[in-house]
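Q: Listed below are the structures to be examined.
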Structure I
Amino acid sequence: MQKLRILWVDDEMEMLKPFVLFLAERGYELTTVSNGTDAIARVVAERFDLVLLDEQMPGLDGLATLQEIKKINASLPIVMVTKSEEEGIMDRAIAGQIADYLIKPVNPNQIIMTVKKIFQADEIRQNRIGEEYARFSAQLNQRIFDDPDWDDWTKIYRDICRWDIVIDEINDPNLSQMHFLEKRNSNTEFCNYIGDNYSHWISSDERPNLSFDLVSQHLMPALEEGKPVYFVILDCMRLDQYFAIEPFLAELFDIDLSLYYSILPTATPYSRNAVFSGLLPIDIARNFPEYWTNNSDNDNSRNRNEHQLLDAHITDLGLQLDPPSKYVKIFNIEEGNFVLRKVDTWNHEKLVVLVYNFLDLLAHHRSRDQILQETIPDEEALRAFTRHWFMHSAFYETLRQIANQDATVILSTDHGSIRVNRATQTIGDRDTTVTVRYKEGRNLTCKDRHAVHVKQPSDFGLPAKNIVDNFIFAKDDYYFVYPNSYHQYQRQYNGTFQHGGISMEEMILPLAVCRSKK
C-alpha cells in the first residue's frame, strides 16, 4: 500500500522533528516547510494526500496559503493548526473548506486521529453499517418467517426503504447486492401473501387502508379542521423516492407519515380513480358508466373525470365545499409554473387538488429513451434523479409558498413502480391489454409462480368486459411477454420501471400529512 504523504507547513521547524519520526514509524511520509510560499511551490511540484497548515506564520499566513493551495488542488484535504480559537478566524478557515482543525499544542495521537477521520471514515462507517445490516438481515428473515400480516409488511418495507437511503450514501457494491437479494426474497413472500389475502380485503373491514380509503380516512379529517387543504398526488412515487425528498419536506413542514396499499392493478386508470372516487373499479363502472370507458387503459380516457369523482365522493361523505374544490393536473413545466404563480391566491380555498405526472412520465419515457436509460440505470439512480428533480422543480417552490400559509398538505401517490428484470411467457387473444405487468383478456394463461391469475374479476373488485374476461398480475420483478415476441419484448422492457402488478414497490405507498412549521 502506498504511503500517505503529508505536507506540514509551520515556521517552528525544530518543533516538528519528533512528529516526523513518530509518523514515519507508522507508515506516513512527512515533508516539512517553514512558510506559505514554499508550501505552494511544493503543492505545485509534488503530490500530497494531506496538508497540516499553521494558521499564524510570518509572510503569507495560513488563511492566505489555504486559498492559494485550494486554487491549485481544490480536493486536497487541509487541516488548520492554530493557537487561537477565535471564532472569526475559524469561520474564515471553514469557509475556505478545511477538512479539520487542531489547537496547539498538538500531540502526535491527535494527528493520527485526524488522518483516520479524513481518510478512513468511509471505511469505518462501511464496516459499522455492514455489521448493522447483517443484524437487520437476520431480523428480516425472522420477521418474514413469522408469517407477517399487512401491518407487519408495511413496517418491513418501510425499513427496507430506509436501508435503501443508507446504502446509497456509502456506495458499497457488495452491500447493495446483498440488499437487492433481500428485497427480492421479501417481495417473493409478499406477493404470495397478497395472492392469498387480497380478495378477502375487498369484502372485509379487516384490511389495511386501500386506495379508496384515502379521502375518507385522511382528506376529510383535514378538511374538517377548517384550514385550506392541498391534496397533492405525485403519480408513480415509490416509498423510497418519497424518502429521497423527505429531508427537504421536513425543513418546511411537520410531517405525519403513514403507509397505505394500492388496489390492483397498480395502474393509474384503476388506482387513481379509486383514490378520488372512494370506490373500487367495479363500482365506478357500475355507478359512473359515463366516466369508465372500456376502449382504452390510458390516462387521457379513464382519468379525465377525476375531479367530478372526487366532488361526488366528498358530497357523499356529507361535506359541501364552498367554494368548490379546485383541481389542476400538471404534465409539464409551463403547468407547474402556472401553479407556482397562482398558489398565493389560493390561500382562501377549502381544497386544492394538484396531480403531478412527472414521475409517471419519467417511468414511461425511460423505457423508450436511451439517454434516460443510461441516466437512470437502477433504483439508486431513480432515487437520485427524483431528489434532483424535486430540488430544482416548481413543485418544491410551490410547497415553499404553501408552507407560508396556514394550510395542510396531504402528499401521496396512486401507485409505485418496479424495475422489471425477468420475463415470463403469457398467452392471450388479440383483445388482451398491451400492458406488461398486468393483463385483462380472455383465456389468459401464464406460470402460476410468476403471476396471480384472477378468473373472477369481481373477486378483486374489477369490472369485466364480458363473462369470460379474466386478469393476471405479474409478481415480483416479472413482466409478461408473448412467445412469438419473446426477444423483442426482452430488448424493449428488461430493466425498465413498470407498474400494474404485485410488489412492495408498487403497492405499499406513502401518505404524508404536512403542516407548516410557521
Structure II
Amino acid sequence: MSILDTRVISSLEKVFPDCELQAAEWKKGSMLSNEVYTFQIAYKWNSLLKKGVKLHVVSTIASSVTMYSVGLMPVEMPAYGDHDDNVLRGKPGMYPDILYPICPDGLVLLPHQWRSLWITVNPKGKVPPGEYTIEVLFETKEGDLLARESFEIEIIGMELPKQKLIFTQWFHSDCIATWYKTEVFSEEHWKLLERYVKTAAAHGINMILTPVFTPPLDTAVGGERPTVQLVDVKKTQDTYSFNFDKLTRWVNMCKANGIEYFEISHLFTQWGAKHAPKIMADVDGEYKRIFGWETDAAGEDYKHFLDCFLPALVSYIKENGLADRCFFHISYEPGKDHLESYAKAGSIIMEHVKDFPVIDALSDYEFYKNGLVKNPIPANNHIEPFLENNVPNLWTYYCCGQYKKVSNRFIDMPSARNRIIGLQLYKFNIVGFLQWGHNFWYSHQSRYPIDPFRVADGGFWVPAGDAYSVYPGEDGPIESIRLDVFYDALQDLRALNLLEQYIGKEETIKLLEKDMGKPLTFDEYPKDAQWLLNKREEINKKLKEFI
C-alpha cells in the first residue's frame, strides 16, 4: 500500500467512500473522432488530511481533456421498498453523482476514503486519428509527485453520424428562476436559461419543452407553479389577441444552442385532461389568470380560447419555418379511466393540429387502438403491445415507475443499467425518448422548492435521481454521472447506426447479440458493465474495417 493508492477504472463504475474499491482496471479504450469518451481515476489517501493537491494532464491531446471531481450526494430514499436486485445498495448513504469542476485551490485528500476523478476526452473531430496516452499526475503544492496514472485512447478516423433520435428531458424554466431568485424572463433569467439549454444540447437533448403556457405538470390540484408563459395573451370581451415576441426569443436562443425540435407544453392538465393549464392574460389592463384548475377542459369557454389561440400559434409556427420541428401534447400520463376525458380534449385540438405529431406519455394500448393519440409514448416496461402491433414512429419513456427489470438512471442504479438503453433503442427502431426531469427542483406536486444538493428524492417521493440530471451551480449547470452516462448511450446508438450503413440492420443486431445467449429486449439484457464496454470496443473494431 502506497501513501496514495490509485486505479484507472471505467465510467460505468461508482466509487463509494466507505468501502474497499472492487472495480476492475480499465486503462485502454477507443472512440470515434467526434464523440466524447469518459473514464475515471479512483484514489485513496492513506494518511492524514491533505489539501492543495494539484492535478496535471500530460498528453499531446491535453487540450481535449477535462477533469472533474466526483462529489457525493446524500441519498435518503435510494429506491422503492420492492425494488429488484439490479441496484447498487438499496440503502441510504452518500452516493457518487455530482461532477464538480476541479477547485483552483487543488484537490482535498480525505483519509482512508476512496474517491474518483471523472475525465472526459472531447477531440471535437479536430485530433488526427491515432493512439494517444493521457497521463494524470497528482502532486503536492510543493511539486512533489504523489501518484501517476495513464490511459491509452485510440481515436478512430471516422465520425458518428448525426443523432436521429429525438430526445427530450423536460426542461423546467421555473425551477431555474426559483433557485437563482431571478424574475422570470428577466435578462438574468434568459442568461441562465441559455447556459442550461447549451449543456442539455451538448448531452443529446435536441427537443425542448416549450412553455407557451405554464406547463400543468406535477402540480397539486388547486395549486400552481410560477408563471413561465411565453405567449402574451390579451382579452377584450370575448376576443383574444396574442403576442409571440418572447416565444421568438426562446426559439432563436434554443436553435442557436443546438435544439432542433420544440415540444409545445401540454394544453390540458396531467392525469386525465380534465382541466386547463394556468393561463394568464391582460384583461382590461389587469394581468390575471383566466384559466386553470377551475376550468372545465371540455367547457365552451376554454374551447373558444383554443379555437382562437391554436390557429394563431399554427400560423406563427409555419411563418417561422418550424412546421417540421413542433410537437404537441394533450395530457401527461392518462390512465384507462381517463379515456373519455382524454378523447374530449383531443377532439378540441385535433382539428387545429392535425398536421403535427401529437405525442403523449401513456402506457395503455387502448389509447392508440382507439385512435385517441397519433404518437403514443409507452413506458419501457409497457412497450411490448406497441412493438407487437408494429406501431410506427414509436417512442418510449421512463420515470419513477420503471424500477423493475428495465433500464433507468436512479442514483442507486449501476451505470450499466443507464447506458444499456442505447442498444435497446437501436434494436427496436425507437424514434424518440422522453424523461420528465432534467432539472425539476421542486417537491412532489410542486408544493415547495427543494435543495437539489441535499434532497434527491423530491421529499420522499421518487427514487433519488429521478427528478433531475443537473445541479444548479453558481453561474449555471453542474453535470452528473447519470447525465454523462446517458449521453454515452446515445453515442452507442449513433455508432450502431453507422455500422448499419456498412453491414445492414440484421448483421448489426447479430453482432450485438452474438454472446448474449438470448435476444436483447427492454427487460432482458446483460447487466455486467464489462460486457457493455467490450461490446462497444467490438463495434469500434468492426467499424475500423471500413475506413
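Bear in mind that the values in this text are calculations on the coordinates, not laboratory data. Here the structure is a predicted model, which means the values were calculated and not measured. Cβ atoms are built from the backbone, for glycine too; each structure is taken alone.
Q: Using the calculated result 0.00 for FRET efficiency 1/(1 + (r/R0)^6) of positions 65 and 465 (r between Cβ atoms, R0 = 41 Å, to 0.05), pick out the matching structure from I, II.
A: Label of the originating structure: I.
Q: Something else about it: For distance in nm of label points 7 Å out along Cα→Cβ at positions 73 and 153, which structure out of I, II has the highest calculated value?
A: Working: I: 5.5; II: 2.4.
Once distance in nm of label points 7 Å out along Cα→Cβ at positions 73 and 153 is worked out for each structure, I has the highest.
Q: Given -0.21, -0.42 as the derived value for log10 I(q)/I(0) by the Debye sum over Cα atoms at q = 0.05, 0.07 Å⁻¹, which of the supplied structures I, II does it correspond to?
A: It was calculated from structure II.
Q: Here helix-only ellipticity at 222 nm (-39500 (n - 2.57) for each DSSP H run of 4 or more, over all residues; to 500) has been calculated and equals -14000, so which of I, II was it run on?
A: Clearly, the read-out refers to I.
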